[in-house]
Structures are given as structure tokens and as C-alpha cells.
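Please find the structures below.
Read-outs throughout are calculated quantities, based only on the coordinates presented, and are distinct from any laboratory measurement. Bear in mind that the values here come from a model prediction, so they are computed numbers and not experimental data. Cβ atoms are built from the backbone, for glycine too; each structure is taken alone.
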Structure P
Amino acid sequence: MENNTNTTNGRRREIMLRLCVTEAERDIIFEKMSQYNTNNFGAYARKMLIDGYVINVDLSEIKAVCAEMQKIGVNINQIARRVNTTSRIYEQDFIEIQGKVDEIWRLLRLSLLKAR
């Protein structure tokens with residue numbers, strides 16, 4: 001440990017910690033940093049040393065499910081308007097909604113399988 005005055009974001013960090021690593025360890029550290037989309041070694045090291053872990057959540061599959069749910073909502077609104085206007089409902093409307101619901105279930109199952 002060495003004493004050093006370091007000001008970051010208005011905070012004063014007076015103690016510098018240093019460590020030695022092998023080239024392979026350094027490569028692993030930089031690879032993990034890139035997985036969390038950071039190039040700031042100091043911030044990454046503090047987070048890992050204090051909390052012990054960093055969680056990076058991929059929400060792309062949840063966004064796909066939400067998009068499908070939005071499509072179903074639009075379809076239901078269109079059907080409701082037509083029923084209110086014509087007092088008729090068509091079997092094809094139900095088939096289309098069921099197809100969208102099936103797609104949501106498919107995406108959810110896929111997400112759960114990937115999470116294992």
C-alpha cells in the first residue's frame with residue numbers, strides 16, 4: 001500500500017492499493033472488464049473488492065416478450081373496436097391472438113433454458 005492523494009468525482013481517495021498479477025491473470029481481468037462494458041480498472045477493482053461480484057443482466061429476451069405482448073394488446077384493441085362497431089367477432093381473430101400467446105410462451109421457455 002502506498003499513500004497517494006487521488007480525487008475522483010469530488011471524493012478524495014488517499015490510499016492506493018497495488019497488486020501484482022501474471023500476464024494470464026491480467027488478460028482474464030481485462031476480459032471480465034469487457035464483459036461488463038468498462039475500461040475503468042479502478043472502478044471495476046473497487047466494485048469487485050468491496051461487493052465481490054458484478055451482475056450484468058441481458059434483457060433482450062424480456063424485451064422480445066414485451067414486444068409480443070404489445071402486439072397482442074394492439075390486436076385485442078382492434079378486435080374490441082370491430083366488435084363494438086359491428087357486434088361481430090371472427091374466429092380468425094382468436095386464432096391470431098392464440099398464435100401470439102404461443103410465441104410469448106416459446107420466448108419465455110427459451111429464456112428459461114438459456115438461464116440454466
Structure Q
Amino acid sequence: MSKLAEMDRTVTLFEQLREEGGPVTLVNTLVVSPDDADQLLAVWATDAAIMKRQPGFISTQLHRGIAGSGTFLNYAVWETVAHFRAAFGKPEFQAQLGHYPEGMIASPHLFRPVAVSGICVA
């Protein structure tokens with residue numbers, strides 16, 4: 001069974017799911033044994049295909065740490081928190097969660113862009 005490790009100790013993903021508005025970006029780190037990387041990739045691809053069909057989905061990208069790392073980073077952009085919440089709660093998606101490698105640690109968190117003068121826009 002995989003484990004959820006909150007990225008922020010003061011605000012949980014489930015608290016974030018009560019928010020409204022958008023757009024929102026899910027950032028999720030997934031940590032597995034490097035030997036389980038192929039299983040993670042197969043399950044993630046199925047999950048991504050499910051999410052891609054959901055209303056409000058914009059895009060996703062998966063990254064893997066280099067040099068044989070078992071750490072992956074996924075980010076997915078959604079039109080609104082409500083769209084992500086609805087997709088996350090779908091039984092088809094929830095059923096997939098049990099297929100991830102035993103002992104995987106997932107740390108999902110929702111973000112919005114921040115404007116920093118002269119550097120980036122929101």
C-alpha cells in the first residue's frame with residue numbers, strides 16, 4: 001500500500017480540496033524503489049489517461065530524478081479546484097491508487113502561480 005506524506009505540514013491536500021477558483025496546479029512527488037519504477041510508470045500512465053478525459057484538465061508532465069533515482073515529480077494543470085476535486089473523486093481514478101508499488105510515498109499539493117515583480121507573472 002502506498003503512503004500519503006503531506007508536502008505542507010500546516011495545510012493538507014484535503015483542506016485544499018475545499019477551496020474554489022482556478023487555475024490550479026497539482027504538484028505530486030512519488031517516491032519508490034528504483035526497482036519499482038516500471039510499475040509506477042505503467043500505473044501513472046493509466047491514471048493520466050483517466051485524468052486527461054476529465055472536464056477541466058489542461059495538461060500534465062511527469063519527471064524522474066536522474067542517475068537511477070526512484071523519485072518522480074508530476075505536475076498537472078486544471079482549470080479549477082472543483083474540476084480537480086471531481087476528477088480525483090471519480091471511482092475509476094480511486095480504484096487505480098491501489099495498483100501503485102507497495103511502499104510508494106506520494107506527496108500531492110495544489111498551487112497557484114505567484115507574481116514576482118521583474119521575474120515572473122501570475
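A compact table of results
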| read-out | value |
| --- | --- |
| For distance in nm of label points 7 Å out along Cα→Cβ at positions 30 and 94 computed as 2.0, the structure of P, Q it came from | Q |
| Mean count of other Cβ atoms within 10 Å over residues 14-21 - structure with the largest value, from P, Q | Q |
| Per volume of the Cα convex hull per residue in Å³, the highest-valued of structures P, Q | P |
| Per distance in nm of label points 7 Å out along Cα→Cβ at positions 38 and 62, the highest-valued of structures P, Q | P |
| Source structure (of P, Q) for helix-only ellipticity at 222 nm (-39500 (n - 2.57) for each DSSP H run of 4 or more, over all residues; to 500), computed value -7500 | Q |
| Entry that produces 44 once relative contact order in percent (Cα under 8 Å, 6 or more apart) is calculated, selected from P, Q | Q |
